[in-house]
Structure I
Amino acid sequence: MLTNPWRLVVAGVGGQGVLATAGFVAEAIHRRGLPVLAGQLHGMAQRGGAVTATVVAGGHTSQIADGAADTLLATEPLEALRVLSTLRPGGLAIVNTHAVPLPAPPGGGTPAPAIDLNAVLDAIRRRARLLVALDATALAQAAGSPRALNVVMLGLLAVADKEACPAPAQALIEAIATHVAKGAIPLNRRAFDSGMNAARLHGPQPP
């Protein structure tokens, strides 16, 4: 039973499994017999491909107001910055530091400059109580496929937010295994374990 609602925002770009990530978390919470709602938003950023999803355990709506999310899980650093206002001051941010290149401008215009990752992370640190910032894309690649990025992120969540998140590691593993092909379960387990191990070694870090 939850004493207080727990609110998660998941942000990233198309193809990174943002909606699946939120679905896995929601199912893991449901497996514990706890009330949970999940929602999604598309196309809310000024650059294309942005996806945002929400998970609320013990609440009455899947919508999360600005400053109300307990945890932000971002598969891309600029997307973390885009939704940063949803995180409550002092919340937890878990961010993949591997940036997705901005699309080339139409007509061959001047390409967008590379992001200043340090500036992005500094902005997140000013908002969050704790920050886990790792190249989760590289971890997914090392586990066997960059497409397992979202599962690495779930491994990070399972350790970094284990005190508050109502979706424990075993429930997340079971939810993932239910929805991936049987032959892909070993890959996803490696990716999940990689995220858990990385969180134990590198985070979360206070500002």
Structure II
Amino acid sequence: MDWSKLFHLGDLSLTLPAGSAIAAWLLAARAWRAALGWCLVFGLALGLVAATKVAFLGWDTGLPALGYKAVSGHAAGFTAAVPTLCWLVTQRCAPAVRRGAALLALGLGVAVAMALVHAGEHTPAEAVAGWIIGTAAFLCTVHLAGGAPAPPTGRAIACAALASGATALALHAVSVGYWMVRLALALSGNSYPYPWDNCG
């Protein structure tokens, strides 16, 4: 396996369907507080990532001394979605197992962030910022859920699968990068976006 390709686990085409699946799972299980908390924090995390990218494209924001242009969406999305998914899947297990699964997923998020840097997709500052935002989203979800949501049912799992598939299909038809560039140009009034070599 080429470890430099590990960062693809954070592709929006994987993390956004996973996020939709989590929301559908919680809603179908009638875990209203957990579902609302997840939707809020996951949406805020992705919105913050998008805002930093639009700001750079439109106004050349960033911190050149740190090599920072925009938060890594790969690191943020993966570190928010996968630990939350592990937390849901292991809810019937002992607390130590549940914590261990979440910590393992957070550690894999570190590996994704390191792979982004190794592959030249992001600088360390950008990857670390993404990992911190994703971790904060996961921890906030657990806190806002107020404990373990209802155990998964066949209906909840089916709803999660449908939501994930529908989101994946929608993403296949939409170029998120294109619309971020269009938004940046519309807001800034510039004719061309500020360039960067890579931005995941």
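Details
- Structures I, II were shown, and FRET efficiency 1/(1 + (r/R0)^6) of positions 22 and 102 (r between Cβ atoms, R0 = 25 Å, to 0.05) at 1.00 was computed from II.
- Origin of the value -12000, where helix-only ellipticity at 222 nm (-39500 (n - 2.57) for each DSSP H run of 4 or more, over all residues; to 500) was derived from one of I, II: I
- For the set I, II, ranking by Cα Rg over 2.2 N^0.38 Å places II highest.
- Relative contact order in percent (Cα under 8 Å, 6 or more apart) - highest-scoring structure of I, II: II
- Answer label among I, II for the case where mean count of other Cβ atoms within 10 Å over residues 94-101, calculated from the coordinates, equals 21.1: I
We did not get these values from a lab; they are worked out from the coordinates using the rules stated. Remember, it's a predicted structure, so these values are computed and weren't measured experimentally. Cβ atoms are built from the backbone, for glycine too; each structure is taken alone.
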